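Before anything else, here is the set of structures, which you'll find just below.
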Structure I
Amino acid sequence: MSSPMLRPAAIAFDAVAPIFDKRFGVWESVAAQRRAVRAALLRQFPSRGRVLEIGGGTGLDAAFLAEHGFDVVLTDPSPAMVALAQSRLTPLSSSAEVAAAEEMEDFAERYLADERPLFDGAFSNFAPLNCVDDLVPAARGLARLLKPGAVAMLVVFGTFCPAEMLIEILRGRPREALRRCKQGNVRAKIAKREFHVVYHRSASIRRAFAPWFVLEKRIGIGITVPPSAAEPWITKQPRLLSAMESLDRVLSHRMAAFGDHVLYQLRRTEQ
């Protein structure tokens with residue numbers, strides 16, 4: 001049973017953890033977006049570096065990096081997710097720990113107290129930071145954990161996704177089509193458990209991470225590759241999806257703001 005001390009989002013993902021990979025892992029739209037993020041990570045992280053993941057879930061991306069020679073420490077607020085991730089990462093000489101993004105300062109305190117090395121990079125994929133109201137504590141804790149000059153690759157939900165709007169309108173759900181336009185907390189649900197998300201704007205992300213980080217670029221993830229709302233139909237259209245994936249690589253910088261997700265590449269300053 002989930003601990004009552006867990007936040008609502010952690011409770012929800014704790015409940016869905018045993019079936020999470022089976023539910024979402026078969027969706028080719030998710031796989032296509034994951035490939036785009038992984039390619040960006042490999043371009044930026046130093047070879048065989050030590051990398052921190054925030055909100056890593058069951059450890060699919062952490063295991064991918066570990067298989068490519070990185071030393072990965074995964075964090076996630078869900079104990080059930082962390083247990084699954086640890087079983088996946090132990091054979092790869094990497095690890096997983098329970099820690100929420102909101103509590104990254106506390107995690108940094110514990111981590112550094114053990115005289116463990118600073119990280120060469122950090123990342124967060126598929127929008128766990130959208131479950132965080134205030135990004136400043138997460139940014140401050142992350143700043144303590146990264147070496148000066150290290151990169152943080154943070155993937156959050158885009159705030160204007162035409163593909164999702166079109167899908168929701170075609171499904172007769174116009175209110176859902178506009179959900180990303182809302183400010184503040186927006187209700188979400190998974191495994192019949194409610195929590196809320198925040199669709200962070202670019203300006204608010206810049207403010208939250210300054211002065212410890214400078215934004216270098218934004219990369220659109222899923223501009224023409226549709227969001228999971230298009231599943232399972234899009235998985236049955238491999239040629240179409242392959243063409244969309246190729247087009248995304250062309251549009252990812254010029255049309256980053258229109259992505260289902262947006263990857264923020266932030267560089268740790270000397271401050």
Structure II
Amino acid sequence: MNRIGKAFENGKAFIGFLTAGDPSLEKTEEFALEMVRAGCDLIELGIPFSDPIAEGPVIQQADLRSLSAGTTTDKVFQMAADLRSKTEIPLVFMTYYNPVFSYGNERFFARCKESGMDGIIVPDLPFEEKGEITEIAAKNGVKVISMIAPTSQERIRMIAKESEGFLYVVSSLGVTGVRTEIETDLDSILKIVRENTDTPAAVGFGISTPEQAAKIGQIADGVIVGSAIEKLIAKDGPEAGKEIYAYVKSMKDALKRI
């Protein structure tokens with residue numbers, strides 16, 4: 001059974017992101033388990049890529065550190081399998097289509113199944129092109145998570161109607177990164193989403209504080225945080241585990257109070 005739905009069963013979900021291999025794959029696994037211990041509901045594992053066009057400078061640098069450390073897609077799959085043997089938390093890959101295509105669609109999703117992955121997010125694969133992977137992914141029990149940006153209402157309806165797993169609602173136009181203000185009309189976007197699907201909707205891009213998490217958690221089913229976690233890793237490197245635990249716990253506690 002796909003585990004993604006479990007992330008949204010107990011209140012508002014906290015979804016945390018880690019770039020696999022930053023600063024090492026062993027540390028990624030350690031940090032992920034700290035996040036689980038702190039109450040994280042779903043973990044996104046980023047497969048590093050040399051041209052991550054949806055990412056801001058924090059995650060771009062994390063990708064470069066990971067690649068420089070010798071991270072490969074094969075090694076990420078092995079780490080994911082090791083992590084899966086220690087936790088039942090839902091696990092989702094965040095990557096770009098080039099690493100998937102280069103690996104081979106059939107082979108990539110077969111490895112996802114073997115490793116216990118539950119879903120995948122591919123930011124540079126447009127809705128119109130996702131047929132490249134949906135059938136192969138479904139055959140291997142992997143949900144293809146769609147992203148919704150602040151675009152036309154008709155496009156939001158179209159994406160929502162065909163969604164699975166959860167919907168990744170992008171809070172702002174542009175790339176990932178910490179923001180002091182989120183000015184997108186998320187209420188309107190989420191209203192359209194809920195009129196067209198029962199799939200849970202989580203908001204990402206720019207969320208970094210418990211106050212922001214609590215505010216967005218009032219209207220969304222969950223929040224997604226990546227850059228704020230990667231900033232801790234950039235600062236503390238291999239010793240970031242305690243900081244990650246404390247940060248994730250503070251974010252999850254804020255969502256629990258809603």
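Any read-out appearing in this document is the output of simple, stated calculations on the displayed coordinates, not a laboratory observation. Owing to the predicted nature of the structure, the values given are computational and were not obtained by experimental measurement. Cβ atoms are built from the backbone, for glycine too; each structure is taken alone.
Going by relative contact order in percent (Cα under 8 Å, 6 or more apart), which of structures I, II comes out largest?
Values: I: 21; II: 25.
Result for relative contact order in percent (Cα under 8 Å, 6 or more apart) over I, II: largest is II.
Using distance in nm of label points 7 Å out along Cα→Cβ at positions 95 and 207, single out the structure from I, II with the greatest value.
Numbers: I: 3.7; II: 2.5.
When distance in nm of label points 7 Å out along Cα→Cβ at positions 95 and 207 is computed for each of I, II, structure I gives the biggest number.
Volume of the Cα convex hull per residue in Å³, for residues 111-198 alone was computed and gave 133; which structure, I, II, did it come from? Let's see the in-between values first.
On the way: I: 133; II: 114.
Of the structures listed, the value fits I.
Who wins on distance in nm of label points 7 Å out along Cα→Cβ at positions 15 and 87 among I, II, i.e. which is largest?
On the way: I: 2.2; II: 1.6.
Once distance in nm of label points 7 Å out along Cα→Cβ at positions 15 and 87 is worked out for each structure, I has the highest.
For mean projected area of the Cα convex hull in nm², which of I, II scores largest?
Values: I: 13.8; II: 11.8.
Comparing I, II, the top value of mean projected area of the Cα convex hull in nm² belongs to I.
State the single structure among I, II that was used to calculate helix-only ellipticity at 222 nm (-39500 (n - 2.57) for each DSSP H run of 4 or more, over all residues; to 500), giving -11000.
Numbers: I: -11000; II: -13500.
It traces back to I.
A value of 2.2 was derived for distance in nm of label points 7 Å out along Cα→Cβ at positions 55 and 79; which structure in I, II was it taken from? Numbers along the way, then the final one.
Values: I: 2.2; II: 1.1.
Going label by label, the one that fits is I.
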